[in-house]
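Structures for review follow.
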Structure 1
Amino acid sequence: MPLACTLTAIAAYLLGSIPTGLLLVRIFHKQDIRSSGSGNIGATNVLRSHGKSLGAATFILDCLKGCASVWLGTAIWASISVATYSVPLPLRDFQALAALFCVIGHVFPIWLKFKGGKGVATGFGVFLVAAPWAALAAISVFIVVLWFSRYVSLASILGAASFPLFAWLLTRGDRPPFFIAVQVAVALIIILKHHQNIARLLAGKENRIGAKKPA
């Protein structure tokens, strides 16, 4: 069991650490996204610096690598259960383990000296598999806040903050303590990665969506 957990964590971290925004900009524009706009490798900076198409592609691919990580955790859990004819740990604990390390990989990728994105799209992806209704409710908060405020950062912060509550209310079946703890941890990681945006929001200096200034 420790080996299975270790393999799940490592594989999820490596999947999460794939810098999709950086790769897309390098492939299509021969540039380093870290030298544009805010310097972040995430979808918002890609959108502001290189257009809607690459921004959308970055968001989708970051989301998909989150989904893939939790699918992998599910597959490992199923393989162990079949091999041992028992359920060693709750499925949701394996999914939560994969979700946590995928987001950590995105935010702290080994390939980029542990300087990655803010985890919004990847966080949405991992919980779209592990807690789909809660993830959809949280992304709805993101969309509503973005629509009225035009601040991506504020929408991301409030969407992340709302997720653990939605997960508690909308998740059916068992809710193991580790599963709940990971939901809170991922939300906190996303919020803390927005600390500079929070400071700019409080100072009234944050850029609204569509601005050409650094995020």
Structure 2
Amino acid sequence: MNLHLESLRRDYAERPLDEAALGDDPLDALARWIADASSAGAIEPNAMCLATVGASGRPSARMVLLRGLDAHGLVFYTSYLSRKGRELDTHPHAAATFWWPEIVRQVRIEGIALRLSDEESDAYFATRPRGHRLSAWASEQSEPVESRAVLEARLEHFAERFAGDEEIPRPHSWGGYRIVPDRIEFWQGRANRLHDRLLFERDGARWHIIRLQP
């Protein structure tokens, strides 16, 4: 199989990225970039690649959806018993990357991932579609399963258990994490691979910005 990957390339002719365009708060800037990506037609503008590390030091990465963004950090939800949940509980350092080809932009985040309170997780869980809430009960995320049929049977079991208008409570094994960032890098594709890279590093309550070479 030869995909000729060595010849696949695209040169970018995007507008420059300077410090004034981002402002002093990288989390505000991230919110603006997500909105820009949405306006540009990104299918999942809040999708990010989350990287964690296991006890052996082996990294793993997967796509998750950002479900909250404020001055405190970035929020996502998962099973605490999933691979990422187990790894975060052992090593809370995490990294996340957004990539929006529609606007040729990337954002990289590094920080500590901390569990949300039960009250915060309960509040979000109650907003999920009913089928999504049932799936949280049916799936033992990251664990082996004999077949798709077994998984669908488990879903049917919990649909019967919580029949009608009965409230579906949040499983204790499911909830949210907040990445509290200490590094946020904004990347803008530019011509001739001379991309713009602006890195925010946290120093106490303040952020310092540094321009990096591409």
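Taken together, the values in this text are just the output of simple stated rules run on the coordinates, not laboratory data. From a predicted model like this one, the values you see are computed outputs, not experimental measurements. Cβ atoms are built from the backbone, for glycine too; each structure is taken alone.
Computing distance in nm of label points 7 Å out along Cα→Cβ at positions 94 and 198 for each of 1, 2, which one ends up highest? Please report the intermediate quantities before stating the final value.
Working: 1: 3.5; 2: 2.6.
Going through 1, 2 one by one, distance in nm of label points 7 Å out along Cα→Cβ at positions 94 and 198 peaks for structure 1.
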Legend entry - Test item: helix-only ellipticity at 222 nm (-39500 (n - 2.57) for each DSSP H run of 4 or more, over all residues; to 500) calculated as -7500, pick one of 1, 2: 2
Legend entry - Comparison of 1, 2 by FRET efficiency 1/(1 + (r/R0)^6) of positions 30 and 206 (r between Cβ atoms, R0 = 30 Å, to 0.05) - largest value held by: 2
Inset, instruction - Work out the source of 17.4 here, i.e. which of 1, 2 gives that when Kirkwood radius over Cα pairs in Å is computed. - result: 1
Legend entry - For 0.45 (FRET efficiency 1/(1 + (r/R0)^6) of positions 102 and 142 (r between Cβ atoms, R0 = 30 Å, to 0.05), calculated) the corresponding structure among 1, 2: 2
